[in-house]
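Quick heads-up: structures coming right below.
Taken together, the values in this text are just the output of simple stated rules run on the coordinates, not laboratory data. What you are looking at is a predicted structure, and each value in this text was computed from that prediction instead of being measured. Cβ atoms are built from the backbone, for glycine too; each structure is taken alone.
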Structure P
Amino acid sequence: MPSIRRFARDHQLSTFTVQVAYSRLVARGFLQARPGAEYRVVRPGSGPERPVSTVWEAPRVGPAWLLSDVFADHSIAIKAGCGWLPPDWHNETGLQHALRQLARVPVGQMASYGHPLGYRPLREDVVRYLNGYGVEADVEQVLLTHGATQALDIVTRTVLRPGEHVAVEVPCYANLLQILVLNGIVVHGVPRMADGLHEATLQQLAAAYPLRAVFVTSVLQNPTGTSFSMAGAFRLLQWAERHDLIVVEDDVSRELLLEPAPLLTALASTRRVVYVSGFAKSVMPSLRVGYLVGDEDLVRRCAQTKMSLGLTSAEIMERTVHQVLRDGRQGAYLRDVRARLGRAHDQVCQQLHEARFEVSHEPGAGLFLWARPGVPIRTPGGAVGLAAEALQRSIWLAPGAYFYPDGRDEGWFRFNVAYSASPTLWKFFADAGLT
C-alpha cells in the first residue's frame with residue numbers, strides 16, 4: 001500500500017484520516033502493518049482455514065461441558081437446563097442508557113486498575129440495598145468480584161485450607177462443588193428440605209467431623225427453587241453458633257422473590273455469616289459483577305486473595321451496573337421479570353403434572369424447578385444418558401447427578417422455567433416413554 005503521507009497527498013486527505021483508516025483495516029484483518037510503517041494487503045486465505053460443515057453435531061454431555069463449554073455453545077435450540085434468563089428478557093433500555101452514560105466518562109478516569117475493593121459508588125449501592133433488609137454494614141465491608149462464583153472461590157481460598165471439612169446442601173450449586181474440590185476441601189452433603197437443611201444430618205456431621213463452614217443458598221435455591229423458612233433459618237444459625245462455624249450465604253436470586261424470606265446475614269451478623277451475591281440474575285450475566293460482604297478483617301484478607309488471583313475486578317463493568325441501578329428503570333424491570341417468571345412457573349408446572357413428573361417443590365418464583373419422571377428412566381446411563389440423547393435433538397437438560405457431591409443419579413432434572421415450555425421438549429420426553 002502507499003505510505004500514509006503519499007496516500008493523503010494523492011487523494012487530498014489529511015494524514016490523520018488516512019492513518020485512522022489504515023488502522024481500522026489492520027484491526028479488521030485486511031491490512032498488515034510492517035516495521036517501518038509499511039502496510040501490505042493481507043492475501044485472501046492466508047489465515048488458518050477451517051473446514052465448512054453444514055451438519056450440526058451435538059456436543060458431548062458431561063460435567064466439563066456443563067461448567068465451561070455450555071457458556072460458549074449457542075447451537076442448542078432448547079436450553080431447558082440452563083441457569084440464566086432469556087436474552088430478550090433483560091432491561092435493554094436501562095442497559096443502553098447506562099452504556100451511553102459510561103461513554104461520556106473521560107477515559108482517564110477509567111484507565112487505571114481501580115480500587116482493590118471495587119468501584120466505590122457500586123459498593124455504596126450494595127450497602128443501601130442490604131441496609132434495606134436490616135444488614136448493618138458499611139462500604140469497607142463490601143468486596144466486588146468477577147461474579148458471585150468468584151466470590152465463593154475467594155471466600156473458600158481465604159478461610160479454608162486443603163483437607164478441611166465443610167457442609168453443603170444437596171442437591172447443590174454445581175460450580176460450588178467444583179470450587180471446593182479444586183481447593184482440596186472435604187465436602188459433606190446435607191439434604192435440602194423445603195424450609196431449610198435437614199437438622200438431624202447437621203447434628204450427625206458436626207459430631208463426626210471437624211466442620212469449618214457450611215455453604216447455603218437462602219432463597220430460590222439452585223437447583224430446587226426452595227427458600228428457608230424463618231424457623232429453618234434460626235435452626236441453622238443456632239447450630240452454626242454452637243459449633244462455631246462460618247456460614248456462607250449465596251443469595252443471588254433474592255430480587256426474583258415474590259414474597260419476603262429470611263436473610264441469614266440480617267438475622268445473625270457479618271461476624272458469623274459471609275454474604276455472597278451478584279447481578280447476573282437482576283441485571284445481566286455477561287457483565288460478571290458480584291460481591292461478598294463480611295467483617296472488615298475478612299474482607300481485607302479476601303481482597304488480598306482477589307488481588308493474588310487476578311488483580312482488581314473490571315471497573316468498567318462495575319460502573320455499568322451502577323448506572324443501571326441509578327437509572328430508575330430497574331424496579332419496573334424486575335417487577336416485569338417476576339411476573340413473567342410466575343407465568344412460566346404456572347405453565348411448566350402444568351406440563352410437568354400432565355406428563356406425570358414428580359415435582360419436588362413449586363416456588364412460583366425464580367428460575368428453577370426440580371423434577372423427575374414418574375416412571376423409571378430406561379435409557380442406558382439413566383438421567384445423564386437421557387441428557388446425552390436430548391443433545392442429539394438440540395435439547396439441553398441438566399441431570400441431577402451434576403448437583404450432588406457423589407454424582408448420584410436419582411432421575412432428577414433441573415428445569416429453567418423460562419426455557420422449558422417448548423412442545424419439542426415434552427415430545428422428546430414422550431418419545432422416551434417418560435410421560
Structure Q
Amino acid sequence: MKANLLCGKETIQLELPDSVQLIENRPAKALANPEAAVRESLLNPIGTAPLTEIARGRKNACIVISDITRPVPNKIILPPLLRTLEEAGIAPQNTTILIATGMHRPNLGEELESMVGKEIMDNYKIVNHYCQKEEELREIAKIDGAPIEINTHYLDADLKILTGLIEPHFYAGFSGSRKSILPGISSYQTMKFMHSYKVIDQLREANCRLENNIFHQYAMEVTELVGVDFILNVVINQKRELAGVFAGHYDLAHQKGCKLVANHAVAKLPEKVDLVITSAGGYPLDASFYQVSKCLIAARDILKKNGTILVTCGCEEGLGGEEFCTIMRSNPTPEHFNKHHGNPDNFVIDQWCAQNIYQALAHAGKIYIYSPGLSEEDVARFQGIKILDCQKAVDELLKSHVKVAVIPEGPYVVGKIG
C-alpha cells in the first residue's frame with residue numbers, strides 16, 4: 001500500500017503493508033460549475049428568503065471571512081456574494097469584510113491578496129479582528145459570569161453575513177456558521193472562558209458531534225444573541241475543490257452541510273489501534289505546530305492507551321506565536337502543564353492548543369514528529385521525538401505495532417470506533 005501524507009506544501013509517500021487500516025475521506029464529487037452553484041445558493045437558500053430580498057433597504061453590510069489558516073475558496077464565493085449586495089443597493093464602500101482571526105495573527109499585504117484577490121482587496125474595506133483591541137469590542141452578555149465581547153464592526157452592521165468552511169472540528173464538532181463569531185470575532189476575555197482549561201477538559205471525542213457538545217452550545221447561544229442574517233458556507237473535497245454550497249439560515253443551512261461532511265469524513269473502525277500515522281493537513285493548516293493539535297486529538301481518539309503516534313507537519317513558521325512557544329518550551333510533561341495552566345489565574349492566549357497536545361502526549365506512549373520546520377531541540381523539550389526519515393521510522397515502528405491506522409489527511413478525516 002502507498003499512502004501520501006500531506007506535509008507543508010509537499011507530500012510524503014510511504015510504503016505500508018496491506019494490513020494497515022487506511023482512513024480517508026470517501027471521495028466527494030467536485031461541483032461541475034462552482035460559480036453557478038454559489039449564485040444558485042444565493043437565489044434559493046435554505047431556510048431564508050433570497051439574499052437580494054434580505055439585503056434590499058439595508059444601509060451597510062459586514063461579511064465575516066475565515067483567516068489564512070482555512071482553505072476557503074474566497075475567490076469563488078465572494079464575487080457573487082458581493083455582486084448580490086451591490087445589486088440590492090449596498091455599494092462597495094458600505095460593505096466591510098471582517099477577517100475572523102480569533103486569537104491568530106492578522107492577514108495583511110500579499111497574504112491578504114492571496115486570500116481574496118486583488119480586485120476585492122483594492123475595492124472593499126477589509127479589517128482584521130484583533131481580540132485585544134478593546135475599542136473594537138463590546139460586551140453583549142455574560143455566560144457563567146464570563147463576559148461575551150464581540151467585534152463592533154459586526155455588531156453595528158445593518159446586514160450580517162457569515163462565510164466559511166464546514167469541516168470536522170475537534171471542539172465544535174464541525175466548523176462553519178456560529179464558529180465565525182465564537183471564537184472568530186470574539187475578545188480575548190471571551191476566549192479565556194471558551195478556551196479555558198475547564199471547558200477544554202470537558203470535551204471528549206467531540207469531533208463531528210453537535211449533540212451534547214458544550215462548545216457548540218455556547219457558540220449557538222452567542223450567535224442567537226448577536227444575530228445572523230445569512231450564511232454562505234462551503235464544503236471542499238480532498239483536492240480542495242468545491243463539493244457543496246450551503247447558504248441561508250445559520251442553523252438549518254449549516255446542519256445540511258454538516259451531514260454532507262459527516263458522510264464523507266467519518267470513518268468507522270472496529271477497535272482502537274496501537275499506532276496512528278497521520279498528517280497535520282498540509283499548508284496552510286500546518287504552517288505552525290500550533291495547529292497540529294487537531295490531528296493529534298483525532299489520532300488520540302482512535303489510539304489505545306500508551307500507543308504511538310507519528311505525524312508529518314511542515315511548520316514553516318516553527319512552533320507558532322510567542323506565547324505558544326513559551327508554553328511548549330517550559331512544560332516538559334503533561335503533568336507540568338496541568339499543574340500550571342489548570343489554574344485560571346495562569347491563563348495565556350494559546351494554552352488551549354497546547355492543552356490538546358499535552359492530552360495527546362499523556363495518552364500516547366510516544367509521539368514521533370517529521371517536520372522540516374521544527375528544531376530537534378524544540379521537539380525534545382515537550383518530549384516529542386523528531387525523525388528525519390519518515391519511511392525508516394515507520395518501518396521500525398511496524399516491527400512492534402500490530403494494529404496500525406494511517407490517516408493521510410489528518411484533521412480532515414475523523415475515525416470513530418464502532
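Determine which structure produced the value -9500 for helix-only ellipticity at 222 nm (-39500 (n - 2.57) for each DSSP H run of 4 or more, over all residues; to 500), calculated from the coordinates; the candidates are P, Q. Comparing all candidates, it corresponds to Q. Of the structures labelled P, Q, one was used to calculate Cα Rg over 2.2 N^0.38 Å, giving 1.13. Name it. Checking each candidate, the match is P. Computed over structures P, Q, Rg/Rh (Cα atoms, Kirkwood Rh), for residues 359-398 alone reaches its largest value in P.
Can you say which of P, Q returns 17.0 when mean count of other Cβ atoms within 10 Å over residues 295-302 is computed? Here the read-out was taken from P.
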